[in-house]
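Since every read-out is calculated from the coordinates, none of them should be taken as a lab result. Treat the numbers as computed from the prediction; the structure is a model and nothing was measured. Cβ atoms are built from the backbone, for glycine too; each structure is taken alone.
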Structure I
Amino acid sequence: MKDFKRTLLSITVCLLISVSCYAQVEKSKRLSSLYLQYNKTKSAQVERQFFKEFPDFFNDFQAIYGYDDVKGASPNYKVAFEHVDLFFKAAVEVDSTQFIDKVVGICLNGKWNADAENYFQEHLRQYLFTHLKNVVKALSNKERSQVDSFWYFFFDGTLFNERIYQKTRKILVDYPSMEKSLDKMARVVKMKVKE
């Protein structure tokens, strides 16, 4: 009976993984199709559809755009820069709260990596510097660990960017709880970089 349950569990896990992989491949295809359609039409409606289809969480983002040393390139790895660029461009076409929620969702539990994650981080920084109040408002509704996770991704990288840290710290001076989290995660990233 135990063997049967183990076998059934193994089959279930394999099926769930297969369905998840299939869904990611299909989502990758839809994103690519919408991107091409947008380039032909420059349609705000297509931009909004692209935004809606874009991943909501870091693991999904990485599965579609990232690179894994074992698995290799994700389905949309080669177009990550263009897709991330269009995603951030879509900010003007969608509700700002929805946009920021999706951005924050992608940042949570995020880790810097070259290419897709780096492109996203660069756009995130630019966006934050121009939409600070809205981003802080969205973060203030999150648990402390999520706020820390956001700032960790914001600073993560192979080198610590002191200029970005100082610029961010200066604009957060009116938000002490954010500043505290920012400083904490900056220290964590600095220590990681030194290792």
Structure II
Amino acid sequence: MKHNSLPTNGETSDELVMTLTDPAHLFNAPPADPLSPSPIEALGIAGVDHLLSRLHMDKKLLRLRKLALVFPAQNVPEDGGERIMLALHRQVELRLAEQRRELRNTYRNGWRALMIAVGLLAISLAISSIFASDFTEGMRPLIRKTFEYGFEIIGWVILWHPVDVIVFEPLTMRWRIKSLQALAAMQVVVRSSPEVG
């Protein structure tokens, strides 16, 4: 099977290259074809999703300013790819808006969870302090210490979830947003390659 001279799914010094046999596969996942020269079509995923995945995993690609789409000559759009560029930017804008909404919701839910967790932590520490006080000195030492440390541990464990939501979950979302912004800023060029397909 012949391959085009450009990378089927890679980058040059100044551009990201994606090979497709059909322009529709940029937005719609094609049936998986392991023998296709296009990794997107071999994997059976939409081109945009594959691009975002690569931008998210390889931060060096965020600096590239051009996206080259390579199609068989018979499938190159008559307008030279103008509608593809408009459609790509439109989808990226919608995904950006969605990710920003999701980020705001994550922070909002995280702060709500944090307030509840702080209250439960205070209750757990108060109960723990009761078992550490003279009030329970008549209990067996093992049971007393188990409840004392058990409630303290429970309180701090409860606090972990909101901290995870507020601190760590947004990191992934922010990288997705950066990937989308990088893709939105790229100039899209369409090239033909008779050897593809």
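A few points about this structure:
- Value 2.2, calculated as distance in nm of label points 7 Å out along Cα→Cβ at positions 130 and 162, assigned to which of I, II: II
- For relative contact order in percent (Cα under 8 Å, 6 or more apart) computed as 16, the structure of I, II it came from: I
- Given 10.8 for mean count of other Cβ atoms within 10 Å over residues 138-145, calculated: source structure among I, II: II
- Entry that produces 1.30 once Rg/Rh (Cα atoms, Kirkwood Rh) is calculated, selected from I, II: II
- Which of I, II yields -24000 [helix-only ellipticity at 222 nm (-39500 (n - 2.57) for each DSSP H run of 4 or more, over all residues; to 500), calculated]: I
- Among candidates I, II, the computation of FRET efficiency 1/(1 + (r/R0)^6) of positions 26 and 146 (r between Cβ atoms, R0 = 30 Å, to 0.05) that gave 0.00 used structure II.
- At a computed 14.8 (mean count of other Cβ atoms within 10 Å over residues 34-41), which of I, II: I
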